[in-house]
Structure I
Amino acid sequence: MSEFLPDLRQVRAFVAVADEGSFTLAAKRLCLTQSAISHSLKSLEDQLGCRLLDRQGKKTVPTPEGEIFIRRCRRALAELEHAERELDGLRRWGQARIRIGAPHSLCHFLLPTVLREFRDCFPRCEPMVEAGDTSWLISRLEEHALDLVIGLGNEGQPEDGRPLFSDEMTFIVSPAHPWADGQPITPESLAAMQFIVYTRSTQTHRLVEDWFEQKGIRLRAPMVLGDMEAIKEMTRIGLGVGIVAPWVARKEIADGRLVAVSMGELTVRRDWSVFTRVKRSFTLVEETFVGLCSMIGKDLARPVGWR
């Protein structure tokens with residue numbers, strides 16, 4: 001058993017049957033006969049000494065042993081597919097696919113500029129972007145569904161994330177708010193203020209909560225929204241004080257619709273990194289993309305007119 005190394009055709013047959021739930025459909029997917037699929041699976045099960053698939057009604061599903069084995073098989077096939085894409089990209093200089101995961105805010109404010117510059121470097125490369133919270137995107141990365149994830153580092157993330165840029169959160173208020181005219185921010189006013197913050201499940205929300213805890217302030221129940229545009233609009237019409245990264249509201253701050261107010265010497269600092277699967281080096285295409293993210297991200301994170 002310790003010396004067993006399955007044939008690649010057996011692995012592909014097993015994964016295809018598990019995916020399709022049918023020997024017939026798996027045979028069509030791999031352009032093989034059904035008997036060839038059956039023979040490959042029988043040989044694989046004999047070598048492993050256990051059943052990998054069972055019938056449940058009309059559908060074929062993995063056994064508990066099959067569920068364990070298929071996770072390894074998917075990873076192996078994904079790595080082979082990635083190697084094939086890298087070699088193809090080297091042969092045709094830039095014709096490749098890059099699958100990127102990023103939070104919604106970066107998809108809106110950072111990635112459009114990055115991808116425009118990236119396309120100039122690799123016009124035949126096909127970027128695919130998936131938006132979501134960092135922890136969920138990391139799980140997609142581990143499933144080999146993504147190549148790179150841009151996110152905030154925290155416990156549970158891969159240790160070898162490459163730093164990109166850092167930013168600091170700020171208060172945003174309407175021009176009519178007392179803080180916009182320089183009224184001092186006291187612990188009493190912080191405790192009494194209605195704040196508008198981003199989704200609870202995110203790392204950013206946890207960092208904001210930690211900031212109030214370090215200040216020793218009991219945070220009044222905030223208004224929690226999952227959309228940055230909604231946070232800015234609610235703030236603009238005076239429904240509360242938003243807590244955002246300055247680059248999220250750069251345009252509104254510049255034209256006077258919102259005012260940025262510093263959170264003081266104790267700030268909410270966020271460190272953005274790019275993550276990939278452990279023990280995998282970046283391709284030329286990925287290195288270029290990461291470099292653009294770092295350069296444009298640092299420019300984006302420059303402080304804007306705090307009061």
Structure II
Amino acid sequence: MIGKRYQLFSQHLKQRFGGRVHKISVDAGFGCPNRGGGRMGAGCLFCDPGGSGAVGIDRQLTVAAQLEAGKEVMTRKYKASQFIAYFQPFSNTLAPVATLLQLYDQALAVPDVVGLAVGTRPDCLPEEVLDLLAEYHQRTYFWLELGLQSRHDQTLAFLRRGHDCATFTDTYSRAKQRGLRVCVHVILGLPGEDRAAMLATADLLAELEVDGVKLHLLHVLRGTPLGEIYEKGEVKVFTRDEYVQVVADVIERLPAKTLIHRLTGDGPRDLLLAPLWSLNKWEVLNAIDDELERRGTRQGSLWTGD
């Protein structure tokens with residue numbers, strides 16, 4: 001945990017590859033089972049119509065062309081020389097195995113791409129797809145990024161996720177049986193969840209000893225069902241201090257070996273309704289560091305496992 005009180009994913013990558021490695025988001029044109037006449041029709045309550053992570057991506061380009069464009073930006077801004085292709089918007093396993101194979105191989109064929117990360121839902125991973133991902137785990141540096149959001153079925157139903165927590169734990173178990181690295185996504189500040197509820201989700205992650213975690217602040221975006229509810233005054237969002245306190249609580253409960261992929265995010269400026277303080281991402285991260293320092297605690301301080 002060099003310089004931090006938690007295990008940074010970026011530091012892990014630097015140690016693993018001997019230099020700066022950056023992820024490049026790729027939109028490969030996947031769909032979502034909750035959209036276009038799917039189970040929940042309009043999709044999850046909070047989701048941007050364009051899909052999470054789609055901002056700034058030219059989806060008209062091929063996967064390879066998107067990666068080449070991203071490499072140019074990352075090299076100029078961050079002096080990165082190695083890259084992970086991150087299949088991010090929508091459900092990036094929702095296709096026949098042959099299609100997935102073609103798209104993932106296209107990404108790995110791009111020079112200086114040293115690994116893959118595939119984001120998806122727990123209900124979009126049948127056995128044959130998990131078998132394919134296990135093959136990539138053997139071939140390259142690979143992460144499966146799995147959206148849970150909350151362990152509470154009542155919350156998942158309110159969010160219109162279309163799956164329950166049992167679906168997540170089953171899928172997670174099947175992924176780990178194949179040796180996959182799994183990064184679990186959760187959202188803090190969801191409507192109806194108090195501190196105890198959020199920490200119960202953190203306790204599930206700790207119990208599973210997940211390989212990686214992405215903590216997301218609930219962003220309210222214009223053009224989403226959640227945005228409509230918020231504008232009616234029916235949704236309360238975190239203050240910055242409230243968020244910092246809960247993030248520190250979660251970090252303390254996670255095993256020291258769990259890699260922290262993300263602690264906050266800054267939603268699209270043109271779509272963000274609330275909380276506007278989240279746009280100052282580095283101020284939020286610094287406040288989390290300061291809070292852990294103030295407490296004298298670190299990742300794993302309250303972990304109750306072996």
Structure III
Amino acid sequence: MRQSEKPLGEDTVAHFVGIDVSKDTLDIATRPTGEQWRIDHDADSVATLLDRLRRLRPALIVLEATGGLEVFLAGELAAAGLPVVVINPRQVRDFAKATGRLAKTDRVDAHVLAHFAEAVRPAPRPLADESAQALGALISRRRQIVQMLVAEKNRLSAAPKSIRSDIQKHILWLTRHLQDLDEDLTQTIQQSPLWREKENLLQSASGIGPVSSRTLLSDLPELGTLNNKQIAALVGVAPLNHDSGKWRGKRIIWGGRASVRCALYMSTLTAVRYNPLIKTFYQRLQAAGKPKKVALTACMRKLLVILNAMLKHRTPWQINLAPTS
């Protein structure tokens with residue numbers, strides 16, 4: 001383990017920290033001092049890092065999501081009372097390109113993260129607790145099993161006879177495993193009174209089923225705590241301007257949480273047929289000449305905004321429930 005021994009004293013300068021997380025090491029960089037060091041990614045080294053960061057008193061610490069490798073460190077930082085944000089890697093790469101940082105190494109990434117923290121200053125949000133992370137892991141695993149089932153069924157249709165039996169056995173195993181995961185998810189939800197209440201509220205809306213409600217609970221914990229514009233932008237269903245000078249381009253959606261958006265899309269397909277409020281809204285948009293995809297996206301946003309209001313006010317679905325900011 002190699003680590004800079006230069007002390008980090010307390011002063012009036014606002015410090016911003018970027019930490020690049022890999023399986024074996026953590027690269028840490030600070031702004032505006034430009035200090036950087038590397039430590040092992042283990043419990044003892046993280047404990048030492050926490051002591052050092054407490055003395056530094058950073059204004060913000062930024063990590064990027066790295067497929068779950070960041071979860072332990074982010075949790076430890078939050079538990080220590082340090083202001084930490086986990087951000088989308090795409091945001092970091094776009095920022096790096098905009099600032100001329102084209103090279104990509106762990107050390108460079110740590111500097112970019114610190115610079116991002118200093119320049120953009122994303123607002124810290126509460127991190128998911130251990131039970132929420134467990135639910136998220138089950139939801140993620142269920143999504144992977146479904147993807148494997150689809151792939152295997154596609155292979156079966158064109159597979160030669162010599163391997164069809166093997167594929168069929170795998171499909172059967174995946175189907176049973178999917179059923180087991182659904183049972184585990186149900187038990188996890190039922191064991192938490194708060195989650196049980198939220199799931200019942202969400203499923204009171206026509207179009208929201210178990211998969212959609214559980215995806216929202218695990219992948220969108222901010223639901224019910226943000227205003228309409230914030231929650232729509234977070235999911236990626238807020239229309240963004242695309243204008244230049246006198247030219248006015250089409251408003252498009254971009255970014256956001258893909259897993260939530262996918263679940264919301266499937267729910268909206270059901271809602272435009274069976275949910276009276278969403279169905280009427282969809283038909284009105286179509287009558288106004290809106291393309292089908294544009295109308296569906298608008299319905300996704302409307303449904304999300306109503307679900308957000310339902311959790312915020314702990315109110316089940318009502319036909320006259322008006323979205324509130």
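What follows is calculated from the coordinates using simple rules that are stated; it is not laboratory data. Computed from a predicted model, the values in this text were never measured in an experiment. Cβ atoms are built from the backbone, for glycine too; each structure is taken alone.
Below are the figures for this structure:
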{"item": "Source structure (of I, II, III) for helix-only ellipticity at 222 nm (-39500 (n - 2.57) for each DSSP H run of 4 or more, over all residues; to 500), computed value -14000", "result": "I"}
{"item": "Answer label among I, II, III for the case where distance in nm of label points 7 Å out along Cα→Cβ at positions 124 and 276, calculated from the coordinates, equals 4.7", "result": "III"}
{"item": "Comparison of I, II, III by distance in nm of label points 7 Å out along Cα→Cβ at positions 44 and 60 - largest value held by", "result": "III"}
{"item": "At a computed 22.7 (mean projected area of the Cα convex hull in nm²), which of I, II, III", "result": "III"}
